[in-house]
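K.L.:
What follows are several structures.
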Structure 1
C-alpha cells in the first residue's frame, strides 16, 4: 500500500493537466495553420492588389502615350501653320519689294520728266 491516495480534486487536476498537455500541441498546430493560411490569404490579396495597380499603371501609360501622340500631331499642325504664315510673309515681302521697286522707277521717271520739262521751260 505504498500508493498514495489522492484527493478527488487533485486527481481531477492531474487528469486535466494531462488532457491539456495532450490537446495543447494540437491546438497550437491548428493555430499555426490558421495563422499561416491567414498570412497566405493576405499575401494573395496583396499580390492581387499589386497586379491591379500594375494593370492600372499600364493603362495610364498607354493613355499617356496616346496623348503624347496627339500632342505631337498638334505640334506638327502648328509647325505647318507657321510654315504657311512664313510663306505668306515671304510672298507679301516679294510683292512689296516689287511695288517699292515700281514706285522708285515711277518717281525716278517723274523727277526726270519734271527736270526735263523745267530745263525746257528755262531754255525757252
Structure 2
C-alpha cells in the first residue's frame, strides 16, 4: 500500500513533524487543523472567524486531493469552550450537506499554539 502526503499552499503549514494530510488507499486523513492562515498566522479574537479558518484549511486540503466536504466520512472537533457549540455548528453547516459525516465534538483543556478550536477529518476518495 502506498502513502501519499498532501499539503496545500492555501492551507495552514504544519506546526510539528506531521503531514497536513495523508492518502492511504481510498482514504484521506486530514490532520488536526487549527485557525492558522496559509502564512502560519493565528486567526484570533473572533471565534466564528477562527472556526471558519479551520474549515477553510480543511477545504484546501480536500481540494488538493480532488474532493470536497461531501467526501467526508468522519470529523473530530476539539474546542476549549464547548459553550460555543451552536456557533461551531452554524459555521460547520456552511460547509457540510446531507448526508452529514459522522462527528464527535469534545471540550479539551488546551490545543496547540493556544488555539480555541481544532478539527480533524477523514474522507473517502476514489
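K.L.:
Can you spot which of 1, 2 the value 3.4 was calculated from, given it is mean projected area of the Cα convex hull in nm², for residues 10-57 alone?
P.N.:
1
K.L.:
Hey, distance in nm of label points 7 Å out along Cα→Cβ at positions 50 and 66 derived from one of 1, 2 reads 2.9; which structure? Before the final figure, lay out the partial values.
P.N.:
On the way: 1: 2.9; 2: 3.7.
The correct label is 1.
K.L.:
Quick one: percent of Cα pairs over 22 Å apart came out at 78 when computed from one of 1, 2, so which one is it?
P.N.:
It was calculated from structure 1.
K.L.:
Which of the displayed structures (1, 2) returns the greatest value of distance in nm of label points 7 Å out along Cα→Cβ at positions 42 and 90 on calculation?
P.N.:
Looking at the calculated values, the largest one is 1.
K.L.:
Once distance in nm of label points 7 Å out along Cα→Cβ at positions 82 and 106 is calculated for all of 1, 2, which comes out largest?
P.N.:
1
K.L.:
Given a computed value of -36000 for helix-only ellipticity at 222 nm (-39500 (n - 2.57) for each DSSP H run of 4 or more, over all residues; to 500), which structure among 1, 2 does it belong to?
P.N.:
Value -36000 for helix-only ellipticity at 222 nm (-39500 (n - 2.57) for each DSSP H run of 4 or more, over all residues; to 500) corresponds to 1 out of 1, 2.
K.L.:
Out of 1, 2, choose the structure whose coordinates give mean count of other Cβ atoms within 10 Å over residues 26-33 equal to 19.4 when calculated.
P.N.:
Computed on structure 2.
Each reported figure results from applying straightforward, stated rules to the coordinates on display, with no laboratory input. Everything numeric here is computed off the predicted structure, so don't read it as measured data. Cβ atoms are built from the backbone, for glycine too; each structure is taken alone.
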